[in-house]
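Right after this note come the structures.
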Structure I
């Protein structure tokens, strides 16, 4: 792997992880500022279900990306051995 692409990979991982964390923080803020409760009808139920599942999906993705980032820093990925990185994408 070329040095430039290794540095770009590290920078890209950091940016992606930070953006995921910002998304989760914004989602939590949206939940706390909501003026409705999940028991008030179909709209709040649908809202919390869909945004909750999406938030969980992003949270799991952040964990997966952090693990891959640590593996990248420890040089676990080779030119012909990087399937864990592909599964994270």
Structure II
């Protein structure tokens, strides 16, 4: 989810910078003195970026397996604990 949020951020940034470039250098397409408005889709993309980042944070925070919390005995809880193998 956070990768999707990053893609939204890159899309918004590329769009904004391309509009700034067109206004500064491509006077045939955007005449001097004209007003550029991004519209509601620009803000909608920022809202979707925020939602994707929040969902990604929630997934990372809540994705840990907790089998040992539901164990009937201490031995069963130890057996269900994840083992770190020392690799990434």
Structure III
């Protein structure tokens, strides 16, 4: 990425974090994952940034399940469409 693209990605990441804060009504702890291009798809895919909020609600922390802790695979128990709608409205 060039400098302008990096700034754009940084701005989007900051916006996402602020939306989670507004959605939960408080500073929200989160995990972020960066995924590079799949092998062979580099020409059509750069990277994916995923955020995993560690709250179930404003006053309820999401504790990791055993499978999440042991495998390093974290899940979200919200349908993607519902999460997208809530973030758009925040």
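Nothing in this text is a laboratory measurement; each read-out follows from the coordinates by a stated rule. Values in this document were obtained by computation on a predicted structure and should not be read as measured data. Cβ atoms are built from the backbone, for glycine too; each structure is taken alone.
Of structures I, II, III, the largest value of distance in nm of label points 7 Å out along Cα→Cβ at positions 16 and 48 belongs to I.
For the read-out helix-only ellipticity at 222 nm (-39500 (n - 2.57) for each DSSP H run of 4 or more, over all residues; to 500), a value of -13500 was computed from one structure; give its label from I, II, III. This value belongs to structure III.
Using mean projected area of the Cα convex hull in nm² for the comparison, can you identify which of I, II, III gives the largest number? It would help to have the intermediate numbers written out before the result.
Details: I: 6.5; II: 9.3; III: 7.3.
Ranking I, II, III on mean projected area of the Cα convex hull in nm², first place is II.
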